[in-house]
Structure I
Amino acid sequence: MKIIVYHAGYGCDTGCCGHIIECDGKSEFEFTHPDRPEDYRAWAEEWVRKKFGAEHVADLDWDNCHVTNDECY
């Protein structure tokens with residue numbers, strides 16, 4: 001199991017963005033961003049913990065994640 005978190009827009013022309021968490025071909029979007037760059041990984045790990053459980057934090061494929069606090073896509 002590999003889990004990826006990445007920044008993305010929402011809808012065609014909404015101008016809104018957030019992050020997607022993806023695992024096994026399934027994805028979920030949230031209108032959320034971490035507060036500071038030094039918090040990016042901890043923020044993504046917490047999302048994995050809430051969504052899949054603490055045992056899956058190790059499945060976070062950080063090398064393929066793209067997390068940002070930019071609120072404009």
Structure II
Amino acid sequence: MSNHSEQDLEQFIEELDTLIIGYEGVFEAHNVAAMLLSRVVHLMTMDPATGKELVKYVWEQLDQIEQADPGNLL
């Protein structure tokens with residue numbers, strides 16, 4: 001990210017969100033998540049330790065959501 005500004009990152013995220021929302025009626029949320037996770041694996045092949053930390057962080061965030069509202073699905 002050192003070569004990109006905060007504005008570039010925000011624009012990228014906005015474009016990605018727009019793309020995902022465009023397929024909201026086509027794919028179920030868990031299928032979109034699976035596709036995105038497959039891209040994480042692909043992108044992290046050269047740096048698996050960082051990829052593991054990213055997945056660990058996501059796991060912990062989902063666990064907090066589940067613990068705050070046990071029994072309900074996302």
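Laboratory data are not the source of any read-out in this text; all were calculated from the coordinates shown. Just so it is clear, the structure is predicted and the values come from calculations on it, not from any experiment. Cβ atoms are built from the backbone, for glycine too; each structure is taken alone.
Consider the structures I, II: one of them gives 21, 55, 22, 2 for P(r) over Cα pairs in 10 Å bins from 0, in percent as calculated from the coordinates. Say which.
I
Can you spot which of I, II the value 0.7 was calculated from, given it is distance in nm of label points 7 Å out along Cα→Cβ at positions 44 and 60?
The correct label is I.
Tell me which structure, out of I, II, gives -5500 once helix-only ellipticity at 222 nm (-39500 (n - 2.57) for each DSSP H run of 4 or more, over all residues; to 500) is calculated. Walk me through the numbers on the way to the answer.
On the way: I: -5500; II: -24000.
Going through each structure in turn, the value belongs to I.
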